[in-house]
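Peer 1: The following blocks contain the structures, represented as structure tokens.
Where a number appears in this text, it was derived from the coordinates with a stated rule and is not lab data. Since this is a predicted model, take the numbers as computed values, not measurements. Cβ atoms are built from the backbone, for glycine too; each structure is taken alone.
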Structure P
């Protein structure tokens, strides 16, 4: 049964992998499977996929074409160019020649992001069909610094100030283009050979790009350290590693436990934000921020574990905290403040109480989003949901609540 617009996919795997030591990132094993296989199998399992083209380096074409796990939806493996724009153009030309009916949307995806899933694919494809183009994005957790020009002969650089994160997000792939804009996009590629983001080319020719909720699982493989974090997000939870084993590995004086509980009334308009995910079919929660009770509860629990008070004191509902601020920004700031006093999260247990929307299909994504913002493996977040059993405001659909228990460690303490 169709769940969204039909789509074609270009998967770009032509990079040199210099920051990964010169190895082919697309074939690096991640949680038991090559990185490229994760993406191809995810797209191929989506009922609306039409054709997939893989673009790789000239000397890898034969190897990729012979891989036994390449799904039948892959209609071509073609050589790319010296830049990403040239590689995308090669994929477009291959789709033009490939048999089969073209999809209503073109998706362009980096093979170095193996964590793509059906939910992100559907969000991007649907938004691209409706608005012309779309890209998944995530809040930026790190503080951004502006680098001052290095003085002549200087061995180091220094900061010239911080960059306000409000209104700034991190773009991911797949990025989507509605079929009616593909020809113009193809023509514009040649004018920007150094582009690393497809939607920036679309914006340059006047195509509006709709931003949709991305996923912490879509972290890009860039450096060797990324293999551990991305692998942890994709690897199924290990039932042999218990909560008590983690605690027993720490001296008692280093264990910190925090409790967070947040609830907001349901409004009449807007878009619900829950666990870093947008639910367009549900109205937003009423609050000074975007009302994401999941991220609020996690932030409150972390702040409590760090002994820093509570969320309301750190981020009061006044002009000191921008109206409508993304809760991901509040959680990212809470992580930084906890780290400043030596407290690092280890494990989180969440219970979301809401009569609507239906949360069971989205709990893995919510858990991955929380894990990404906290900087912990995804199997260290347990996300559960309850309908409220018709009890209280949550059960009546008038409010949504989230409770969180967070276990953390305090580094470098001599208590």
Structure Q
């Protein structure tokens, strides 16, 4: 087994990465255990190794020298799904970890390996390298053509400061383009990237859009994008905003304007699916596709993460059914986390639903959150099956398994 030869990858207090082939690392798959060979792969291009401050790596036999080391994790590029979490012990007063997708990492044959598998690929989501000033030039040129569009001003920040690919796509006129629309939300997600509780212990990595965008502003961006990218996607609902279904009238009006101008491309909605009647209205207005986010098919686990206001998981699943019955391209944005996504009861619930409703794609997203904080909220598993088993059962239930939307 590959895992038998795996060595510890760790960091010092200054963030420098070291390998120790004499120490066998442990991983967290819902419970702490030795990683299996089929769960490891060479770190793909774009992987980022990060130190976990205030945390000591766990190793077989609890070697004394590990106490002087800092635990290490990997952040995966798009197109890969996490299979294992790093295993560690928290020191006193360890800080809450920022919102990243912490993946188990180890040393193998003097190279960094990660607990992950490849699940998708696509040029529009590959790591991007711009020549000096190239992206800035594209942003300036596009904003100059529509200088009073507040949505473009927001997307400028998202593209240049947050590195958001769907925002960058607006300026590149490629792939899936972002159309943020809502400053408000009806969920209070533990891992929200644009607005967190004051006692979360960490800042939100993005600033939520602070105004209600207009149908005209949105349609101008969408029509320009589809004029340059006939098979492109324009998407309401982004990471820099709240829930777009709370802005249903504006989205319906924008959709009508887009379709009055062009029949090209796909009009998509990224949503938590909380308001089925509102979603039905947008479908009637001309919506082509919907991507509905959830972390679980179990009501209690869903509620503990999303902390929904005046809706529940039943509403979310009803939205999936409505979109499916209307013939839309339906994707689920499944926020995955080892030890939760692969719990036997979770897999059974997911499998049952996916066999009953036509869903074209399940897009697996690594849930960006401090693993200890997530487990504290939703609980540790009773019977984790392993992420590979869980993902294969989801695929066998009918949908394509991947990580992002394809234009074909």
Structure R
């Protein structure tokens, strides 16, 4: 699956500046044929990859780039170099002489729009630059609604990012949902690191300049983990102060293409407190905590904030890194009494699995798909995605604080 551009954006794409770098005369002739009617203002340069790197090191990158990387020993490395020189919103199409499925996957996962194997045709190039939107079949007359899932850690180190990454992966790869996984911790986020993907600066630009956000921007900024899972994460310098515009979150979600079923948001607690109105956009809020006294306190505080800001949003509590009574953690029943909320999921501690997954840059289900931790993560993913309803409990008044999943 590729992120599709709506038909209303196709005319914008035609009007944008296109710059092409070719490495041979035959490719130049083909490119000229492709752009005559579609991008009349496009420019073509000889010299391929070296010429592109030279120009981009001196000038601002155009919105659309087509670059011939023929002869490069490392096309993936070449793309990484190009992306460091380009604006986050620049979309890149590569052409090359290596016909390899693994190479194509690596290049598109790194954020390129497409990789075309030479010799190319004019139609190949036009199709790569103008993504055709095909209406998806629907089962009813109602418009499809994006399901937004906010995952919040009650405290640092509780494992909210781990829960977000693995439940999003399960939704995409086992429940066949098209998922956008968005890490809103721009400086210390670990979502892209957990999946061995390249972070981008697109999220920072989206927060600072939300007026630039559209489907094309998102398609360029997102990394492709698989056919159904697209990841947006950043790794900003610690000396960089990001000006988070309050309207950016809604604009970002509204700009996601209609292909997406779910958006899993790794939302830091400090940002949820700073921008509590963002909680109202969620269809499900999951608070992740360990079974500590501080975790119990902060779970209750975040849950109360969520209830105040978004009283109609479904809420679930996930206890993570549960090691048992000999570990010094609070007993499960005491934790639930203290938070005044039921805990639907107790994720067992599995340090061996967590370490193996981190070292491999793979999600837990890939490394240990039959482990108790992964089995419980699957149940959590079903609830978060709406596949399975959240069940209320009658004891302790929990039912009135707990709503069915939408």
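Peer 1: Identify the structure, out of P, Q, R, from whose coordinates semi-axes √(5λ) of the Cα gyration tensor in Å was calculated to give 37, 26, 22.
Peer 2: This figure was derived from P.
Peer 1: Also, quick follow-up: As an exercise: distance in nm of label points 7 Å out along Cα→Cβ at positions 311 and 327, calculated from one structure in P, Q, R, equals 2.5. Which structure is it?
Peer 2: Answer by label: Q.
Peer 1: Given a value of 11.9 for mean projected area of the Cα convex hull in nm², for residues 39-174 alone, calculated from one of P, Q, R, which structure does it belong to?
Peer 2: Values: P: 11.9; Q: 11.2; R: 13.2.
Answer for the origin of the read-out: P.
Peer 1: Here's another thing I want to ask about it. If Cα extents along the principal axes in Å, for residues 183-382 alone computes to 53, 40, 30, which of P, Q, R did it come from?
Peer 2: Q
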